[in-house]
1. Given that mean count of other Cβ atoms within 10 Å over residues 172-179, derived from a single structure, equals 26.1, which label among I, II identifies that structure?
2. Determine which structure produced the value -0.98, -1.12 for log10 I(q)/I(0) by the Debye sum over Cα atoms at q = 0.24, 0.27 Å⁻¹, for residues 36-75 alone, calculated from the coordinates; the candidates are I, II.
3. Quick check: 17 is what I get for relative contact order in percent (Cα under 8 Å, 6 or more apart), calculated from one of I, II. Which structure matches?
4. Consider the structures I, II: one of them gives 22, 18, 9 for semi-axes √(5λ) of the Cα gyration tensor in Å, for residues 132-211 alone as calculated from the coordinates. Say which.
5. On distance in nm of label points 7 Å out along Cα→Cβ at positions 20 and 124, which of the structures labelled I, II is highest?
6. helix-only ellipticity at 222 nm (-39500 (n - 2.57) for each DSSP H run of 4 or more, over all residues; to 500) computed as -5000: which structure among I, II?
Structure I
Amino acid sequence: MILGSAEPFISVEQVQVTYGQGSAEPVQALSDINFAVPEGAFVSLIGPSGCGKSTLLRAVGDLLAPTSGRITIGGTPAAELRQKGRIGVVFQQPNLMPWLRIEENVRLLHRLASESGAKLPPPDVEGLLRLVGLEGFGRKRPAQLSGGMQSRAALARALALDPAILLMDEPFAALDEITRDRMGIELMRIHASFRKTVLFVTHSLAEAVFLSDSIVLMTPRPGRIARIIPVDLPRPRLPEMRLTDEFARMVAELNRELYRMMA
């Protein structure tokens with residue numbers, strides 16, 4: 001399944017993940033996953049809890065090895081790209097080092113990757129902080145920032161790698177609804193500036209519709225791709241788009257698909 005008509009950038013072929021392989025009760029998390037994502041696209045993964053969204057994201061980022069199958073990014077195996085420090089990951093929790101200042105946290109992954117031999121351009125930390133709305137907060141420590149500001153810092157830290165792809169695993173789930181909506185708008189602005197290829201895991205159907213070019217709907221475990229849904233809403237997307245009939249129709253369609261799968 002190819003999302004859009006452009007050449008594939010992320011290619012996932014025949015991927016399966018089984019936990020506890022060889023044990024008495026192995027758990028098959030993913031089965032026969034095939035899809036391709038064009039460069040610069042924003043793609044959300046949705047599906048019931050336990051369907052393998054986060055497992056798939058981690059496999060694409062080489063944070064776990066598939067039991068079988070192949071994943072390439074720009075023609076390069078995912079494992080090789082990660083070793084070069086070219087995969088950015090943002091998790092649900094910001095995981096900032098509390099003893100480091102924000103500017104030091106933003107440099108941290110870049111420094112670690114460089115010490116491991118990756119050849120990366122030096123990050124423009126001030127520019128990244130300005131990009132994510134944290135200008136003037138570089139000397140602060142994480143405890144001095146709100147939850148939303150810490151999420152912004154985690155995003156800047158990932159972008160400091162100049163990643164080929166950006167993987168985001170429910171990065172705003174711990175935030176209140178208003179802050180979450182604002183972060184979504186900021187993420188779209190940043191994506192328009194950087195044009196990174198993004199895979200985004202969320203449980204929020206409205207968030208998926210608002211942010212994405214395409215949505216990958218996954219089945220209950222073992223996770224398979226049930227359907228890929230293009231989001232044909234114009235960009236830039238403003239908050240009032242959430243009030244339109246077309247937006248409501250797309251969210252309702254996703255709801256129906258999920259209920260049908262879980263019935």
Structure II
Amino acid sequence: MQKQVTPTGAEGATGRTRQRYTILLPGIPVSSNRGALGWSTVALIETGGLRILFDTGSYGDRSLLMARLQALSLDPQALDAVFISHLHYDHCQNIDLFADIPLLVSERELRYVLDGEYRQRRDPYVPATTILSLKDRFQTVLDGSAPFPDVRVVALPGHTPGQAGLFLSREKILMAGDGVKNAWDFANRMSPPAFFSQDAALGNYEWVTANASEIVPGHDRPFRLRADGTPAYLTAAAEVTLTYFPDPGLEPKEVHLS
């Protein structure tokens with residue numbers, strides 16, 4: 001039987017245990033003329049004695065995600081919950097790896113898929129087969145609810161209608177998903193691809209600026225905002241090496257991103 005996560009109510013729990021996050025897979029702000037690469041942020045949140053996985057990454061991340069959890073001596077089935085920011089392949093494709101663990105997603109986002117709205121909006125990034133096969137495992141949450149101690153659900157619609165983040169209220173840390181895709185978009189007030197509303201996506205930035213002291217984007221490294229509102233990164237850039245195999249008579253080419 002799937003275990004349940006008991007919501008703590010709109011105001012959250014009063015326990016003052018350690019609250020932090022660990023980046024398991026760093027989001028990479030990169031695109032290509034071949035299409036989306038899908039290298040999204042996957043993070044482990046610890047709050048009130050609970051361990052919550054924020055997003056699961058895309059299919060190509062599976063082995064690396066498992067290796068990162070193993071390096072932390074964490075059994076994937078010992079996590080308390082998985083929270084999905086939105087139902088795009090690069091954020092939710094690996095949910096099947098976490099059997100018997102509550103899968104939390106916003107109620108609006110789940111309806112976006114189950115009602116077929118994503119097809120009407122010509123959203124090509126929804127892995128409908130995976131979601132439909134596991135639909136009975138999802139627990140839905142609403143904007144403003146607190147499913148974990150001192151952690152609040154924040155609706156950040158625009159990219160999709162039900163895109164949501166988690167706000168670690170004591171430290172004012174926002175796990176943004178694609179509500180803030182990367183620091184470049186945020187600084188230049190550029191919307192992520194909007195399958196619901198570009199205006200809503202841009203409006204999210206005002207809430208973020210007013211409320212969050214630290215932002216963990218969906219496809220970039222964490223940053224804070226300077227006094228003038230510009231992003232200041234908190235970690236070094238992740239290093240990614242692309243290996244290209246050209247003509248068999250030539251040596252492979254490596255492209256380093258950092």
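1. Derived from the structure labelled II.
2. Values: I: -0.98, -1.12; II: -0.85, -1.00.
Here the read-out was taken from I.
3. Numbers: I: 25; II: 17.
Derived from the structure labelled II.
4. Details: I: 20, 17, 11; II: 22, 18, 9.
Here the read-out was taken from II.
5. On the way: I: 5.0; II: 4.1.
By distance in nm of label points 7 Å out along Cα→Cβ at positions 20 and 124, the leading structure of I, II is I.
6. On the way: I: -10500; II: -5000.
The read-out comes from structure II.
Rule-based calculations on the coordinates, nothing more; no lab input. Source: prediction; values computed, not measured. Cβ atoms are built from the backbone, for glycine too; each structure is taken alone.
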